[in-house]
1. When FRET efficiency 1/(1 + (r/R0)^6) of positions 74 and 122 (r between Cβ atoms, R0 = 35 Å, to 0.05) is calculated, the result is 0.95; to which of the structures P, Q does this value belong?
2. Out of P, Q, which one gives 0.00 for FRET efficiency 1/(1 + (r/R0)^6) of positions 58 and 106 (r between Cβ atoms, R0 = 25 Å, to 0.05) as computed from the coordinates?
3. Looking at structures P, Q, which one was FRET efficiency 1/(1 + (r/R0)^6) of positions 10 and 50 (r between Cβ atoms, R0 = 25 Å, to 0.05) calculated from, given that it came out as 0.00?
4. Can you spot which of P, Q the value 84 was calculated from, given it is percent of Cα pairs over 18 Å apart?
5. Could you tell me which structure in P, Q was used to calculate helix-only ellipticity at 222 nm (-39500 (n - 2.57) for each DSSP H run of 4 or more, over all residues; to 500) as -13500?
6. State the single structure among P, Q that was used to calculate relative contact order in percent (Cα under 8 Å, 6 or more apart), giving 34.
Structure P
């Protein structure tokens, strides 16, 4: 069994979270510059066994695709060409950024720490991954 890796794709930076090898616990891994995402994923997959990629699917309140979906589609096409052996699934990512900030508040992080957008992206990826784990 391999890890499940979740991606909170962003125009500038992307949050990444992974499970343990038994696919039980979701943990934030890191945030990378989006331009470095494919090389990062290839390197990570060379070192760790990854069973599936979970990629957030941004939706509007009326359930239509968000504008940022147009940025994600080319990434998905490139990812499936660069790492074809790992399947990709999508998970609704509505409200994950807000949930990430609420998690940071609940965890007692100071306002300055909560303004760290990279940390918000990493926590958002963890929420996306946790959502997938709950639903499967």
Structure Q
């Protein structure tokens, strides 16, 4: 700031330029872990039981009763069956989970100081004093 060759003085001032910068503001994380829970289901199961049936000899069944040997030793065996619950597990996908970011815009007022040069005159009246340049 000073006199130039043509005896004119340059007046300068600072201008404030406001921009934005991107910085880390925090972190979010997905973490998968395993929990075990007790599950209870009721399922019907069947089983066979043996029962001894006795029937008296009648005229209707006499022929079947006398068709075998007279007196002998013999065995008759019946196989009994039962059902038991069987548990199997299967892994099936149930959902996909991801983190997504959303951008929100807010207005923020920024304040700062700028310096300006002023030129005063002595012994001369300046008709434009106090009027900004460009008028």
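1. P
2. Q
3. Q
4. Q
5. P
6. P
None of the figures in this text is laboratory data; all of them are computed from the coordinates on show. Every value quoted in this text rests on a predicted model; they were computed, and no experiment measured them. Cβ atoms are built from the backbone, for glycine too; each structure is taken alone.
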